[in-house]
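Before anything else, here is the set of structures, which you'll find just below.
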Structure I
């Protein structure tokens with residue numbers, strides 16, 4: 001069993017599985033293509049690989065549009081075109097998504113329709129062998145469930161996935177975050193300010209995020225470490241926002257801060273004796289294919 005669901009930025013869905021949009025064939029759901037950079041020297045046999053880069057993926061479908069009448073068939077065609085409209089696929093911030101399901105599980109990725117719909121030849125009340133292509137900017141598939149952990153110094157707040165025992169102390173608070181995916185996962189880090197300068201470390205990768213000035217009480221610092229949407233924002237208590245890169249230590253590499261596959265030992269280092277900030281880390285596991 002294979003099923004694909006396209007969901008545009010308004011939440012409208014087209015389900016490609018059974019009638020009226022019967023999924024016949026799908027391509028491009030395995031590992032994405034890889035761009036290999038290599039060099040060769042004088043007298044060298046073969047070549048030396050110097051870099052690998054995963055390409056974005058294209059998912060191609062073949063489906064039948066089934067209807068009880070010719071009028072209904074044309075209505076289904078118009079409805080599908082409305083859901084797949086490029087205007088509802090991307091608005092500069094929000095993006096449409098493609099959800100894939102088989103007998104083993106479900107995964108999703110960002111997607112926009114590409115090349116339009118090729119209706120082909122109609123046969124009575126059926127539109128057979130319709131082809132459709134989606135362009136997916138990310139080479140990976142995301143896990144359906146969003147993972148999240150909280151660091152709270154004075155109140156219970158640790159959420160799964162994590163590994164016991166939790167290592168608590170007066171100065172440093174630690175937790176093991178488990179990335180069950182097959183690739184490094186970018187994270188969304190949210191720090192609720194309490195007038196402190198906390199630091200978040202990933203001891204497993206050696207990367208850290210450190211503030212160089214206090215984050216005022218009531219302000220929230222939001223860091224997105226996904227290279228395709230890299231950002232650091234300060235959300236003030238009055239609802240306004242501003243760029244927050246100036247709050248970070250020069251040694252903090254935002255794009256490099258993430259979770260490697262497997263266990264990651266995270267440490268929340270409070271500012272001196274104070275430990276009132278709340279730090280949340282959330283991410284999706286990434287998979288090479290489905």
Structure II
């Protein structure tokens with residue numbers, strides 16, 4: 001029997017009563033103990049994504065860490081190849097990658113935090129990353145090193161936050177059609193990273209009739225395949241919801257996974273990527 005619930009991964013949501021069907025798996029954690037146990041996404045489901053119910057900012061942290069590691073390690077490796085024709089110091093490559101990953105990942109975890117918080121966290125993370133980088137290379141960290149790393153990280157964090165805000169505001173000013181295409185593209189990237197192959201859109205009969213007597217149909221953005229598993233995924237941007245035909249198809253029992261992207265998501269991802277890239281580049285001073 002179809003209950004009309006929406007599948008958000010970790011839990012099902014009942015739109016008829018506006019409630020989740022089970023409590024948050026981390027409801028007793030100190031960071032959210034003051035919130036209702038039926039809370040989700042840190043009470044911010046539009047701006048945060050939490051497929052497993054345990055880490056709403058892990059995706060952003062992964063973006064920052066990945067970009068930071070690639071830039072840090074890649075630049076160091078490229079520099080050695082250019083100067084020596086080979087990579088002969090893998091400790092330097094690993095150290096630079098680690099510093100970029102630590103700083104970029106920390107920036108991602110700050111999500112939509114304030115400029116001051118982002119700068120402070122990035123500054124502290126860059127000190128940790130710089131210390132780890134030097135340790136891998138057999139170098140000591142002086143007070144001057146720590147101060148410089150903190151200053152560089154803070155500037156990166158503040159700059160990333162500013163750029164992230166610009167991206168968010170610019171995206172909000174786009175047409176609904178363009179924002180819809182952005183949401184679809186983000187979904188493709190997300191599910192592609194999980195091993196899914198997009199087969200195209202999916203058309204489903206709703207059981208109703210159009211004004212001209214034809215069978216009404218709902219079109220969903222993605223039919224995804226992973227080995228022998230096929231799923232339907234619908235991309236939505238900001239607060240947009242299902243169309244009437246899509247609601248009718250879901251009510252008829254068609255299972256759909258909702259993948260929501262927001263302008264704030266894009267801004268936060270841009271911030272994490274920029275801080276990670278900057279940390280990777282900055283790691284070269286070590």
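Read-outs: derived from the displayed coordinates by stated rules, not from any lab. Only a predicted model underlies this, so the values are computations on that prediction, with no experimental measurement involved. Cβ atoms are built from the backbone, for glycine too; each structure is taken alone.
From which structure (I, II) was distance in nm of label points 7 Å out along Cα→Cβ at positions 23 and 271 calculated, if the value obtained is 4.9?
Details: I: 4.9; II: 3.1.
Checking each candidate, the match is I.
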key: Identity of the structure behind 8, 26, 25, 20, 12, 6, 3, 0 (criterion: P(r) over Cα pairs in 10 Å bins from 0, in percent, for residues 79-222 alone, calculated), options I, II   = I
ask   = For which of the structures I, II does the calculation of relative contact order in percent (Cα under 8 Å, 6 or more apart) return 19?
value = I
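As an exercise: helix-only ellipticity at 222 nm (-39500 (n - 2.57) for each DSSP H run of 4 or more, over all residues; to 500), calculated from one structure in I, II, equals -1500. Which structure is it?
Numbers: I: -1500; II: -17500.
Considering all the candidates, the number was obtained from I.
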ask   = mean projected area of the Cα convex hull in nm² computed as 21.3: which structure among I, II?
value = I
Structure from which 2.3 was derived, distance in nm of label points 7 Å out along Cα→Cβ at positions 119 and 143, options I, II = II
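To test your reading of the models, identify which of I, II gives 0.00 for FRET efficiency 1/(1 + (r/R0)^6) of positions 87 and 215 (r between Cβ atoms, R0 = 30 Å, to 0.05) when calculated. Walk me through the numbers on the way to the answer.
Working: I: 0.20; II: 0.00.
The value was obtained from structure II.
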inquiry  = Between I, II, which one scores greatest on distance in nm of label points 7 Å out along Cα→Cβ at positions 63 and 239?
reply    = I
